[in-house]
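A.B. asks: Heads up, there are several structures right after this.
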Structure I
Amino acid sequence: MRMTLAAALVFAALGSPALASDQETVRAFYTDVLTDPAGTTEERYYELFSPDVVSIPAPPGGEGAQGMLNTIAFLGQVVPDLVWEPQEIIDLDDGRFVVRSLFRGTPVGPFFGVDPATGKSFEAMSIDILTVENGRIVLTYHLEDWTSVVAQLTAE
């Protein structure tokens, strides 16, 4: 009986940090990358993302890891005060996480067809489904409410 209990304790101890680590990876995407896109280094990005990451739909900066890096760099230049805060992270217990977030900022340059910058701020919602394998994000489905962002930036 002791061996069974000991084995269960070892399994629990080894299993728990992996799950916590995956959730930390997901949270860091929002706190370290999306909330500080101008400060995001390639090194930090690849700590969180697989070089073979797939993003659906493809981000404006192009497909794959480089496309995501291009998009993050663009956001850092155009919305330097961007804040992206998860409101809810749901762990599906299979390596996938559903994240509902609010994001806000004030563009300082042309942004989604709003040119010149209006000086107005925006706040909108996003929903993401992220898949984490071996501690890195390998797949992301994402939907941001950019229509609401443009409406807020162009409102009279």
Structure II
Amino acid sequence: MTEQDKSEAFWRDEQEAMEKAMRERIRRIDAEPDTHIYNLMKPGFCACSAREEWLTVRYPVEDWALNHMSSMHGGLIAAAVDTTCGILSANRSKNMVTPTINLTINYLSPAVKGDDMLVTARMERCGRHLVNVSAKCTGEKSGKTIATALVSFMLGGK
């Protein structure tokens, strides 16, 4: 087996393991009580890449999540960003507790009912104490960028 074949086999195994772990984390979120915010938001696994260290989760935009302007409430967009980035952070840190210590978000266009929001989290850096993740929210149908964000997590927090 050539070095390239070994490398491809390694990344294939890593991808399979990451997909399994991401699906399981999202399944556990769905198992929360019906009144839990994660359960209400109905996150769904969309895609991920072990090699490039990113994860995409789908969130439906439903009536209950709309604000007075008929778009998804900004706090729920931030919660979706935090949840998606947190799943990626926990995976990268091998399941350490990773509390959010900072979340900066830029709202660029509304998330509207009927156009599911896709949140893509990308690992920027994983150090000894902090994990930095960027995120981009887009409308699945419209392709419009809804928001961008940077999120920092502390490794081994309580």
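What follows is calculated from the coordinates using simple rules that are stated; it is not laboratory data. The shown structure was predicted, so the numbers you read here are calculated from the model rather than taken from an experiment. Cβ atoms are built from the backbone, for glycine too; each structure is taken alone.
A.B. asks: Thinking only about distance in nm of label points 7 Å out along Cα→Cβ at positions 35 and 99, which of I, II has the largest value? Walk me through the intermediate numbers first.
C.D. replies: Values: I: 1.1; II: 2.4.
Comparing I, II by distance in nm of label points 7 Å out along Cα→Cβ at positions 35 and 99, the maximum is at II.
A.B. asks: When distance in nm of label points 7 Å out along Cα→Cβ at positions 27 and 43 is calculated for each of the structures I, II, which structure yields the highest value? List each step's numbers first, then the result.
C.D. replies: Values: I: 2.4; II: 1.6.
Largest value of distance in nm of label points 7 Å out along Cα→Cβ at positions 27 and 43: I.
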